Structure I
Amino acid sequence: MAQQKITAPRGTKDVLPSEVYKWHFVESVARETARRFGFSEIRFPTFEHTELFHRGVGDTTDIVQKEMYTFEDRGGRSITLRPEGTASVVRASVESSLFREGLPVKVYYIAANFRYEKPQAGRLREHHQFGVECFGAAGPEADADIIALAYTYLSTLGIKKTELQLNSIGCPECRKKYNEALKAYFEAHRDGLCETCLDRLGRNPLRLLDCKEEKCREINKDAPLLSDYLCQECAEHFAGVKAALDSVGIKYTENPKLVRGLDYYTRTVFEFVSNAIGAQGTVLAGGRYDGLVEELGGQPTPGLGFGSGIERVLLQMEAEGVQLEDNSKPDLFIAAADEEARKAVGPLVLALRASGVAVERDLMGRGVRAQMKYASKIGAAYTIVIGTDEIEKGQVKIRDMETGKERECPLDPYSIVALVDNTIKI
């Protein structure tokens, strides 16, 4: 009796060979764009001490209160699967004294994050993110440079139909007055607030603006605007960011309600938003977090960055009709007509692969017709059939599977490589 089938946990998804080439493309664009902007890759653990996210992300955020995968390990330590990347980057940078190597420090990562939330299109419990972080640069030109990186990344992927939304949430000093105004406003509407917002009201009223409950969203519409409470320095910084974006022709919309869902943000926050991928319409988002390094044990160091979910990006590319070529298909399939030919195919395949050609051969003992049918199924660009006659003559015919045209070629790796090279067509 067959065992019961085991399925993937809810909120996770396999990336199968038929789809993985799309991921390769997105990741390659991410890496190359980051390289051009002067960013180097950083890698960090999948799990961290829970305290890192309580201190870094914030106790009043949805991530910490509702979404983290937290458990006690065998040593009695509280461990959490990483829900976001920025706190881990800061922890790694402080721990390794990365900031002593010269500023700015500019790093990027491609990593999985884990959040226990309702699975939906583009938002899984295990999702993957391209993120960049820049430390040491306090001026508005750094904000504009990060946004320009994000803009270039999305544009290179073929994504054109997103809107850049921009806001400043100020520094801790100007937010004090704003929090007082928010608290007074929401106190007057406390009867209509959800339980989570009531809990946050006394501790962090700014978090109420990020609530997803419909009744709270209605109340939020008439809440005071943070832009009316910015101190002069924060207002000048925001003006500088907008001027820098204007100078390079990156269009944006000011959204005074944009606050982001993490406590560490200060001053500039931004999102690239789409209405083509459902309720979860944010394709990329980030901002400045000048107090986070100090909060996590380092010296005061300004920071900023963004994160972009790869699943969200792929949904947006599909919605915009971006077509990608599957370059994972083999260049060549070599079929063996008989047992003697099978012996000759092995060394030839190995030599061709060593020369950089993606070659497949039959491993199932199929007949020639079945081998050719398989070659067509896997999308081989060219095929060769080798039998006794081909071995004796030292000549083979290479068939272009797209056009059906054939061309004779000496039975040696160098000649075959020349013909299957993408720049030479039969």
Structure II
Amino acid sequence: MALSSSTSQAEVPGLAVRRIAADILDGVLRRGRPLDELLEGSTLGALEDRDRALVRQLVATVMRRLGTLRHLVTSLLKSGLPADAPRVETALLLGMAQILFLEVADHAAVDLSVRLVQADNLAKHYSGLVNAVLRRVAREGADRFKGVDTAWLDTPDWLMQRWVKHYGEATAHAIATANAHEPALDLTVKSDPDSWAAQLNGRVLPTGTVRAVAHGSVSRLPGFGEGAWWVQDAAAALPARLLGDLHDKSVADLCAAPGGKTAQLALAGARVAAVDRSKGRVARLRENLVRLKLDAETIMADATAWQAGPFDAVLVDAPCSSTGTIRRHPDIPWLKSEANLATLIDLQTRLLDRAAGLVKPGGTLVYCTCSLEPEEGEDAIAALLARNPDLRRRPIAAGEMPAEFVTPLGELRTLPCHLPDPDPRMAGLDGFYAARLERL
């Protein structure tokens, strides 16, 4: 039962959290702003850890299940959503997510969503509608999903069609299913992964990454303050390892921020030049290196025009569509489109050409992206090799990486559905592509 309308909005427990979550969702859905940017720039800092975590959980759940939730809204509102009150959809999405996917009491989810629309001048006339729809969802919502493939609903058609074309229907479905689950926390540790896995109640993956289901602020976990580890998806930790023994070798890390791969290179004993064009990202990179007590030269520059070297090795983690990271960034499929690829491919081409010119004869170039799209991976390397006869692939050797990650050409290709586990939170890794080349 909804609380009395005479009760002050400010006095209702949980309403402030829902209002912040609604504002962030509106920023993504109405203004097309990245979720991470909104989370970092919101008023989350003023909240207690528990409320901050709840905001993130609410918003991420809506984004992961957006297709399914909108499908349900459409089935319940034959006349559609009111065009003049966008807060109505936001309140419905939040309420439905709590009722169907989160451990929130139905009556609380309904009441708080009703209060969200009551507080909005454009939406307040629809509070009765929101109340009625959410009560119906509480009664019969799960039954409406019988026979419905929610993995397909929660992936935009343009993206699912691409995955079916490139990976086959079964693998495309497995990728979409993996993306529906919030991933665990992956850490690259400086040393003794078994010990850190025990301290963090996690496990060591076959790749050496420590994986744990952590609660609360990452900065309060054991080992953070002393710089014993850094957050880095298991897949993101693999490309730097393709460079092999780096002791006292010169390495350029292009598009380096936030610095996970830079830290790997520095820890391996390389003399690293870490390049990024963003002043803010370079500052974050430097802060991370200080915490980790690792040394690297940090340079703010456009990597497509940067003149230096030559280097023993160059690592290029190119900006891309990031479709391999939807597990961690569930807004990506709803903010990106196929039309975005052309601009990104042009940038990747220029980065690769510049990187190739920075490598010494006999040196190594590793190119990687967190994209599942071949145009940003396999096709980009094939085109680079066609333009540069003095470059050739150096395939990944047997035993160097898990066999399921290695393509017939000896390149790296991880998928979100790899590393299965009975606990979906402990399964999977980001979709990554990497190729290792050498200059003749």
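Read the figures in this text as sums done on the coordinates, not as results from a lab. Keep in mind the model is a prediction, meaning the values are calculated, not measured. Cβ atoms are built from the backbone, for glycine too; each structure is taken alone.
Largest in Rg/Rh (Cα atoms, Kirkwood Rh) among the labelled structures I, II is structure I.
Taking mean count of other Cβ atoms within 10 Å over residues 82-89 from the coordinates of each of I, II, which one would give 17.9? Derived from II, not from the others.
Please state which of the structures I, II yields 21, 47, 32, 0 when P(r) over Cα pairs in 10 Å bins from 0, in percent, for residues 282-321 alone is computed from it. Only one of I, II returns 21, 47, 32, 0 for P(r) over Cα pairs in 10 Å bins from 0, in percent, for residues 282-321 alone, namely II. State the single structure among I, II that was used to calculate FRET efficiency 1/(1 + (r/R0)^6) of positions 210 and 418 (r between Cβ atoms, R0 = 25 Å, to 0.05), giving 0.90. The value was obtained from structure II. Work out the source of 70 here, i.e. which of I, II gives that when percent of Cα pairs over 18 Å apart, for residues 250-361 alone is computed. Only one of I, II returns 70 for percent of Cα pairs over 18 Å apart, for residues 250-361 alone, namely I.
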